[in-house]
Structure I
Amino acid sequence: MDYELAKKKFYLELCNSMEQALKSRGWRTRVFERLEDAKEAILMEIPEGASVGIPGSVTARQLGLIDALKQRARVFEHWTSPDTADEMRIMETRADVFISSANAASLTGEIVVLDATGNRIVGSTLGPKKIIFLLSANKIERDLNSALQRAWWKAVEINAIRLGVDPKSILNFTLILHGPPRKAESLVVLIADEMGY
């Protein structure tokens with residue numbers, strides 16, 4: 001078996017194990033090998049005409065979700081609106097559906113979300129009727145401590161380089177989800193591939 005096939009097989013097994021851990025904590029989950037299948041399934045979760053908030057998620061952008069969503073929903077995202085970024089962050093959290101990528105997760109079933117301003121924290125816990133987390137295989141770690149270290153080190157450092165800022169300036173909040181939020185329908189989309197950071 002060549003390297004790419006072996007990696008793909010490992011990532012699929014990892015996502016299947018992660019799915020079992022998340023289900024044991026009450027999450028609804030879906031596992032996808034193909035990016036296009038994940039994208040189509042996410043789009044089917046969004047009612048026609050709904051409002052959708054998407055914070056700083058590289059994974060959502062890599063999937064091509066934003067352009068596809070704009071064909072069927074009202075999309076709020078602060079990345080493309082620098083003059084109204086603060087207002088957009090608030091609108092993201094008040095949307096019908098909130099789509100965000102996790103920074104890391106543990107095979108014990110916890111999801112880790114980091115944030116600089118608070119929109120990812122609020123949108124991941126309060127406000128939206130539906131919350132969809134995107135979780136690619138490269139963000140899955142054995143335990144919570146390893147997931148936290150991965151998020152604090154890799155995700156923050158790469159994002160700081162992208163933004164041209166000190167890493168300490170963007171690590172203001174760490175959210176650990178031990179289970180799904182009680183007031184929203186929640187889904188974790190597991191992608192057996194490397195996405196985001």
Structure II
Amino acid sequence: MERVQFIKELAAELSYKTKPSEIHQLIDYYDEMIDDLIEEGLSEEEAVTRLGNPKDLIKALQTEEEIVVEIPRRFHPLLYVILILGFPLWGSLLLAAILLMLSVLLVLWCGPLTTGLMGIATLLGGIASVVLSPLLTADGLFLLFSQLGAGLFLFGFGLLCLLATYRMSHLFSRLSMACLLWPKQLLTNYRKKGI
């Protein structure tokens with residue numbers, strides 16, 4: 001079957017079952033599919049045969065089944081040669097981009113790491129100071145209370161640092177995920193615009 005005959009039969013079948021605006025959209029869609037198949041190396045008759053009978057296509061549209069037509073992808077051998085020979089350039093750029101992303105993540109997590117370590121150190125120092133302060137009773141009551149006060153201050157400051165670490169880690173985990181997913185989103189947006 002030729003392309004023109006296929007389009008005419010498709011339009012005739014669609015005219016009874018769909019709106020005129022949808023008819024134009026569907027005819028344009030199938031005409032473009034035939035063009036794509038012809039660009040892939042098939043003849044006009046082979047492309048129309050691969051799409052199938054217009055009546056079957058209409059039945060599939062009515063039952064809302066998805067029609068899948070495989071378009072073969074061919075890679076030119078020259079593309080492989082260019083990829084291999086260009087590896088010193090694109091490979092080093094890719095490595096630089098990966099290392100840049102890792103350095104951004106490292107800088108992002110320095111804040112929570114610092115407050116976490118400071119919180120653990122002051123919390124342990126406060127506990128040690130409070131537990132060991134009774135040993136200073138022989139040296140005077142003043143030293144006992146000052147050591148106890150410093151221990152309680154360190155304990156409270158450690159808890160505040162750990163709370164800040166907890167809050168910052170939630171924020172920075174979202175930032176890290178956004179930083180890691182950004183290249184993927186950029187690539188999918190590029191593919192959508194390219195297609």
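Coordinate-derived values only; no laboratory data. What you are looking at is a predicted structure, and each value in this text was computed from that prediction instead of being measured. Cβ atoms are built from the backbone, for glycine too; each structure is taken alone.
Here Cα Rg over 2.2 N^0.38 Å has been calculated and equals 2.12, so which of I, II was it run on? This value belongs to structure II. Given structures I, II, which gives the highest value for relative contact order in percent (Cα under 8 Å, 6 or more apart)? By relative contact order in percent (Cα under 8 Å, 6 or more apart), the leading structure of I, II is I.
Hey, helix-only ellipticity at 222 nm (-39500 (n - 2.57) for each DSSP H run of 4 or more, over all residues; to 500) derived from one of I, II reads -10500; which structure? Derived from the structure labelled I. Given 17.0, 53 as the derived value for Rg and Dmax of the Cα atoms in Å, for residues 137-176 alone, which of the supplied structures I, II does it correspond to? Of the options listed, only II reproduces it. Quick one: distance in nm of label points 7 Å out along Cα→Cβ at positions 9 and 161 came out at 8.0 when computed from one of I, II, so which one is it? Label of the source structure: II. Comparing FRET efficiency 1/(1 + (r/R0)^6) of positions 33 and 97 (r between Cβ atoms, R0 = 35 Å, to 0.05) across structures I, II, the highest figure is found for I.
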